[in-house]
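Listed below are the structures to be examined.
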Structure 1
Amino acid sequence: MEQLLKTFPDIFQEKHLVAESKEKRKIYAYQLKYWNKISKEAEVLHKQQAEAGKEMKKRQEEYEAEVQKALEEVEGTDEKPREVQLPDNSEFELLFTEEKVKFVQTHYDKLIKPEESPNVLLTAAHNAHSFSAVQALLVYLCKLVHQFYVDESNADLLLRTSKIWVIPVMNPDGYEYFRQI
């Protein structure tokens, strides 16, 4: 499992200590998630656009309030209301070019967001003598990663839309005992 983490750092990104056995052997869970560089850039740009949108909305509300105030100041008189400066949003123009909006739509908006994605838990080695289960799980993970890299849509869809957790050895004491005999 450690080799998979090193070989495919863009997929096997997180390792969590979830428990310890009676003999103090650590039980780790590994989270698979595909956030490649392009997806990460799209996520950052999406956040920047969202923050810029909030700031622009705030500025627009302040502008409208100022216009209302200027109109109220001259209400009932023949005076013209004072001129209110439109908010300057030019600093945000580069965030909302057609190219950048399309980039976010292509690489971020189509991903299922973490709060919406289903959890999948893959486990092995519940019993002391289940060496083949660990091997089968690792073979499955290698096949999944291979399919992803050769662009098979099922693997791509699974990795992009699910939170997959892997616990390759649930019973490390039994696994170690059986391995030694």
Structure 2
Amino acid sequence: MGAQDFIIRQTAMSATEAYGNAVQEAIAEEGTDLYNGTISTTIGFLNVTDEFRKSKKTRQQFVNEMLEKIGKRDCRVIEEQAPVKNDNKIKSVVEHTVVKGTSKWELRYNVYVGAHDERQLKSFNTKGDAVKFAREHTEKTKNTTFVRMEKILTNQNPNVACIKYKQSTQEKEGVYILFGVAAC
């Protein structure tokens, strides 16, 4: 099989995040083939920012020389612009929801599918109805279902607080140059 050079410019809060985003974009565009000629065929990365800065070479000269030295499935990263992280003491905002009146709770029998993703399918007032539905679903799809007894808040919004990230005015992502040799 062959090899294909790549050079990608990616923004992120870290080199690891930049590499992960570039790999995910490559997979979305080209699939998961081990020889698709993209960054997704590499095995991790090595940050060579310090080595680049010490070399006093232009970025293009440095990248070209590195591409001659490294092997197939190797990836290198240069931090072109450092990210500015959130240095606020408080990095989130809490919005409280005032709950008025008496809370009314109702006992429900909820049917879930899957052991890992646990997606709720339907909710019932009685255990018998829930078990009947769950059996029909399992027999039809061959997926394992679970019936869970849960109390549900019925007369008001169950969310009592909303916590949002508070971005700093100076916060911004860094810029990373990812380059290497992909398998194709």
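Derivation of every value follows stated rules applied to the coordinates shown; laboratory data play no part. In this text, all values refer to a predicted model and were calculated from it rather than measured experimentally. Cβ atoms are built from the backbone, for glycine too; each structure is taken alone.
Here are the numbers for the structure shown:
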{"item": "With helix-only ellipticity at 222 nm (-39500 (n - 2.57) for each DSSP H run of 4 or more, over all residues; to 500) derived as -8500, matching label from 1, 2", "result": "2"}
{"item": "Comparison of 1, 2 by FRET efficiency 1/(1 + (r/R0)^6) of positions 48 and 104 (r between Cβ atoms, R0 = 30 Å, to 0.05) - largest value held by", "result": "1"}
{"item": "Which of 1, 2 leads on distance in nm of label points 7 Å out along Cα→Cβ at positions 56 and 72, largest value", "result": "2"}
{"item": "Value 11.9, 37, calculated as Rg and Dmax of the Cα atoms in Å, for residues 128-167 alone, assigned to which of 1, 2", "result": "1"}
{"item": "Read-out Kirkwood radius over Cα pairs in Å, computed value 21.5, structure in 1, 2", "result": "2"}
{"item": "Given 41 for relative contact order in percent (Cα under 8 Å, 6 or more apart), calculated: source structure among 1, 2", "result": "2"}
{"item": "Source structure (of 1, 2) for distance in nm of label points 7 Å out along Cα→Cβ at positions 8 and 88, computed value 5.1", "result": "1"}
{"item": "Comparison of 1, 2 - label where Kirkwood radius over Cα pairs in Å, for residues 16-79 alone is highest", "result": "1"}
